[in-house]
1. For which of P, Q does semi-axes √(5λ) of the Cα gyration tensor in Å, calculated from the coordinates, equal 42, 25, 15?
2. Identify the structure, out of P, Q, from whose coordinates helix-only ellipticity at 222 nm (-39500 (n - 2.57) for each DSSP H run of 4 or more, over all residues; to 500) was calculated to give -22500.
3. I have 4.3 for distance in nm of label points 7 Å out along Cα→Cβ at positions 126 and 238, calculated from one of the structures P, Q. Which structure is it?
4. Assuming 14 is relative contact order in percent (Cα under 8 Å, 6 or more apart) as calculated from a single structure, say which of P, Q it is.
Structure P
Amino acid sequence: MRGKKASEYEGGHRVGFMAQFPESMNIKQSTYNQLTTYTDLVPTIIDIVGDDQAEEKSFDGKSILPLLKNGEQEDLKERIVIVDTQRSELPIKWKRSCIMKDQWRLINKTELYNLSFDPGQTDNIIEHHPQLADEFLTSYESWWSDQEPDHLIDNRIIIGTTHENPSLLMSHDWHAEHTPPWHQDHVRSGQISNGPWSLHVAESSDYEIKLYRWHPSLAHKSDAELMAYDDWKIGKSLKLVSSRIRFNNKELESNDLQNGVHFLFKTKLEKGDLDFQTWVTDEEGIERGSYYVEFKKV
């Protein structure tokens, strides 16, 4: 297959799926090659166990129980499924897009392939099937219009609940102009970047806030250098001397690097939405965000 993880080509999103059922369901062991997707799971389970209110609910997927029982399902041949693989703060229309119908794939609006005779997706035949391409483009426009309102919803991380106290945040979830440190290689290299977290405080209370250079479970001092192993780079030593935090219109500073491991802040947080950002400064005066931050309601 062409492409790999995160690719819009088949190698980026085509995966196998295995399921086992009780003998009483009379589903024979078999292999299926029709177009199905993860959104089909819930409708299928509901179809199996029954739900009196299922008809009142709207699902993006559909039950594939007929496929499992009969070995084929006619309506799957006409369905259109869209995969939009992105790593952006806000989705970009047509970026890494794949529109699928049976064995057809429209890639990035301009490339059309038929996997029946071109599984490697090397022969772009869009010029020979303009009507099919137009059908796909219309479906994508409708799908995008349905998805677009969700792009502006700020899905905030909830802290201060009885279900998770303390709560640990990681730089992966910064809202940043550039790609935040989401990979451990970024953390190990001491990537210089920053951004705020979008939070929601579940309960007004006093909180302890700890800023870590390394994951708290390691209990490493910030200036510890982690050895390289396998494909992992050396973990860079950061000699941190000061820190500050900002939330809403309030800013606090701390030079107290406790046991050389974390900076500690104690403050009251009010219930509600909170935009929270950190800065840690090393002895060379270089600022970066704290890769790990722990909130504990006390």
Structure Q
Amino acid sequence: MRARAVGLWAVLLLVYVSWSWAQPSPVAAVQRIATLKKQATAGDAKAQFTLGYAYQIGQDVPQDYTKAATWWRKAAESGNAGAQFKLGWLYESGKGMTQDYAQAATWFRKAADQGNLDAQFSLGVFYEYGNGVPQDYAQAAVYYRKAADQGDADAQNFLGDAYGKGVGVPKDLVQMVAWYRKAADKGNTDAQKSLGDVYYFGTGVREDQAESARWYRSAAENGNADAQFELGVMYYDGTGVPQDFAESYFWLDIAASGKSIGENKELADLEKMAKRRNDAASNLTKTVLLETQNRARKWFEEHSAKANPQ
């Protein structure tokens, strides 16, 4: 399962300790860690959580997942929902301890029952795939709905998938579109791409090629290779957008390169993308082709920098 941020729970807990992570002096850092350890040792669950987080990211202390687990366990056993989620995450990932999906599910459930949206989403994924719990699509949908109602974009997207397929919930295309739109409006690229599909085929909405292209573009510009491919094909065919072989080549080149940020494509997909890219290239002059290739290369560089900030 994809790693997820701790979310608002962690932010609130970090604020509690009045902790500034903005490059403190070595002396100040030592003093702050000492104060935090004193609070944590005295049984302050929020301080225990924050100390565990410091060990997770290696802030003012050497990175140490085992020590992170120690402090998170103390906080989790005191009922701290953020620590319960993070302890579940460690069991899921096997960082600082032996991987154990059943234990991960147990701690996710404790946090989820307290309203922790990251844990709710994670437990939904566990039920969907049968990780540490019996596979149960209905239960997956229940926990996705809990997280989705709190505004979690990943959960909203997964809930859209569930309604679209009728898995764990009755099939409902209106609900599918509504949840995809909520997630897409938050920048979820999978939901944006799905909305592109929805409008292209007229599934649950009136068919609208221009609207389809708009959503494919949103996802494409955020690195979704499938959307990049679909947008490139639309430019090639002149569907929903004016026919433009240079734009077609641009997006198909990005999709076919396999360099889209965060995307891993199967060989057959890459070959299909490369073929369509080459078809677009055959309609360009050498000068325009070179300009378009340079533009695509610049896109790679800019998006790589965004994905891997220094």
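Only the coordinates and a few stated rules stand behind these numbers; no lab work does. In this text the structure is predicted, and so the values were computed from the model without any measurement. Cβ atoms are built from the backbone, for glycine too; each structure is taken alone.
1. Numbers: P: 46, 24, 20; Q: 42, 25, 15.
Attributed to the structure labelled Q.
2. Values: P: -4500; Q: -22500.
Among P, Q, the structure yielding -22500 for helix-only ellipticity at 222 nm (-39500 (n - 2.57) for each DSSP H run of 4 or more, over all residues; to 500) is Q.
3. Numbers: P: 4.3; Q: 5.5.
Derived from P, not from the others.
4. Details: P: 14; Q: 7.
Among P, Q, the structure yielding 14 for relative contact order in percent (Cα under 8 Å, 6 or more apart) is P.
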